[in-house]
Structure 1
Amino acid sequence: MFVVLLTYTAPPPEIDYAIPDHAEWLAKQYDRGNFLASGRRADHRGEVLLARPMSLGKLEAVLAGDPLLLRHLAHHEVIEFSATRTGPELRSLNEALTR
């Protein structure tokens, strides 16, 4: 499983202009089952994405299509972790239980 920290690197007006395309990209990733949750960071400096378990290469390919990244308006930091405890809603993704 992955936590992706997206940090904006451009002024807010440039980010705001690109957000509709980014939101459309996010919707496609949810439809494809790649993301579990996402939202804007409380400090408004970026976003947080929770990606389901997949190969790091696949995740990097998914992230490479983000319009914010393509337009050089943000960068991603990927944090990989193995879920060993989860709430009932994520039990099927608990890597410790699926081995």
Structure 2
Amino acid sequence: MIELRYTGLGFDEQELIDHIKASGKNFMVQGQRIKTLANHTKPKSLDVWLRNRFPKMQDTKLADNYVIDALVETGRFTATKERCPDSGKLCKAIRLA
């Protein structure tokens, strides 16, 4: 279980792994943004995935570095940089281990 800092909320990393695999990729960009969900510029990011899972937090940045570190600590992910499928830019990401 990965806990989101300051929220009291959490998610099972297996759900994230299943989502990443279903996307046909082996990574997901972090995409942390201080924007409303409606104005988020990286809809395929971890930040948007988390916001969609927690409707009361949709306009709050959730995929902070704490979440990335917690995912890496599970041993099931590595922190990396990947080309963002939304912007085409190199971005901080998690990759399946």
Structure 3
Amino acid sequence: MVTEEDVLTVLKEVSDPEIGLNVVDLGLVYGIDIEEDGKVFVRLTLTAPGCPLHETISRAAEMAIETLDGVKEAHVEVVWDPPWTPDLISDEGRRLLGL
């Protein structure tokens, strides 16, 4: 069965093109639910509510998750609560951004 760590690993391949950092290290992933039937549900946010790349990032995340063995479907829900802040960027993300 696929694990949360597996999902996070493939989500590190999905970047916010405006910032150039993956959604995991940006702190955009708010939750992962994995069902026994192979469905994966991810809640993520974006850096700004009006982000024009909303659908592009969501679909890229779903496609990345669906490459995992055992995943039959992936669904990404974009949420806005709590609002994203730069405080959510991981230590690795800060390093990569030179912060």
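For which of 1, 2, 3 does volume of the Cα convex hull per residue in Å³, for residues 31-78 alone, calculated from the coordinates, equal 74? Corresponding structure: 2. 28 is what came out when relative contact order in percent (Cα under 8 Å, 6 or more apart) was calculated for one structure; which of 1, 2, 3 is it? The read-out was computed on structure 2.
No lab work stands behind these numbers, since they all come straight from the coordinates. Computed from a predicted model, the values in this text were never measured in an experiment.
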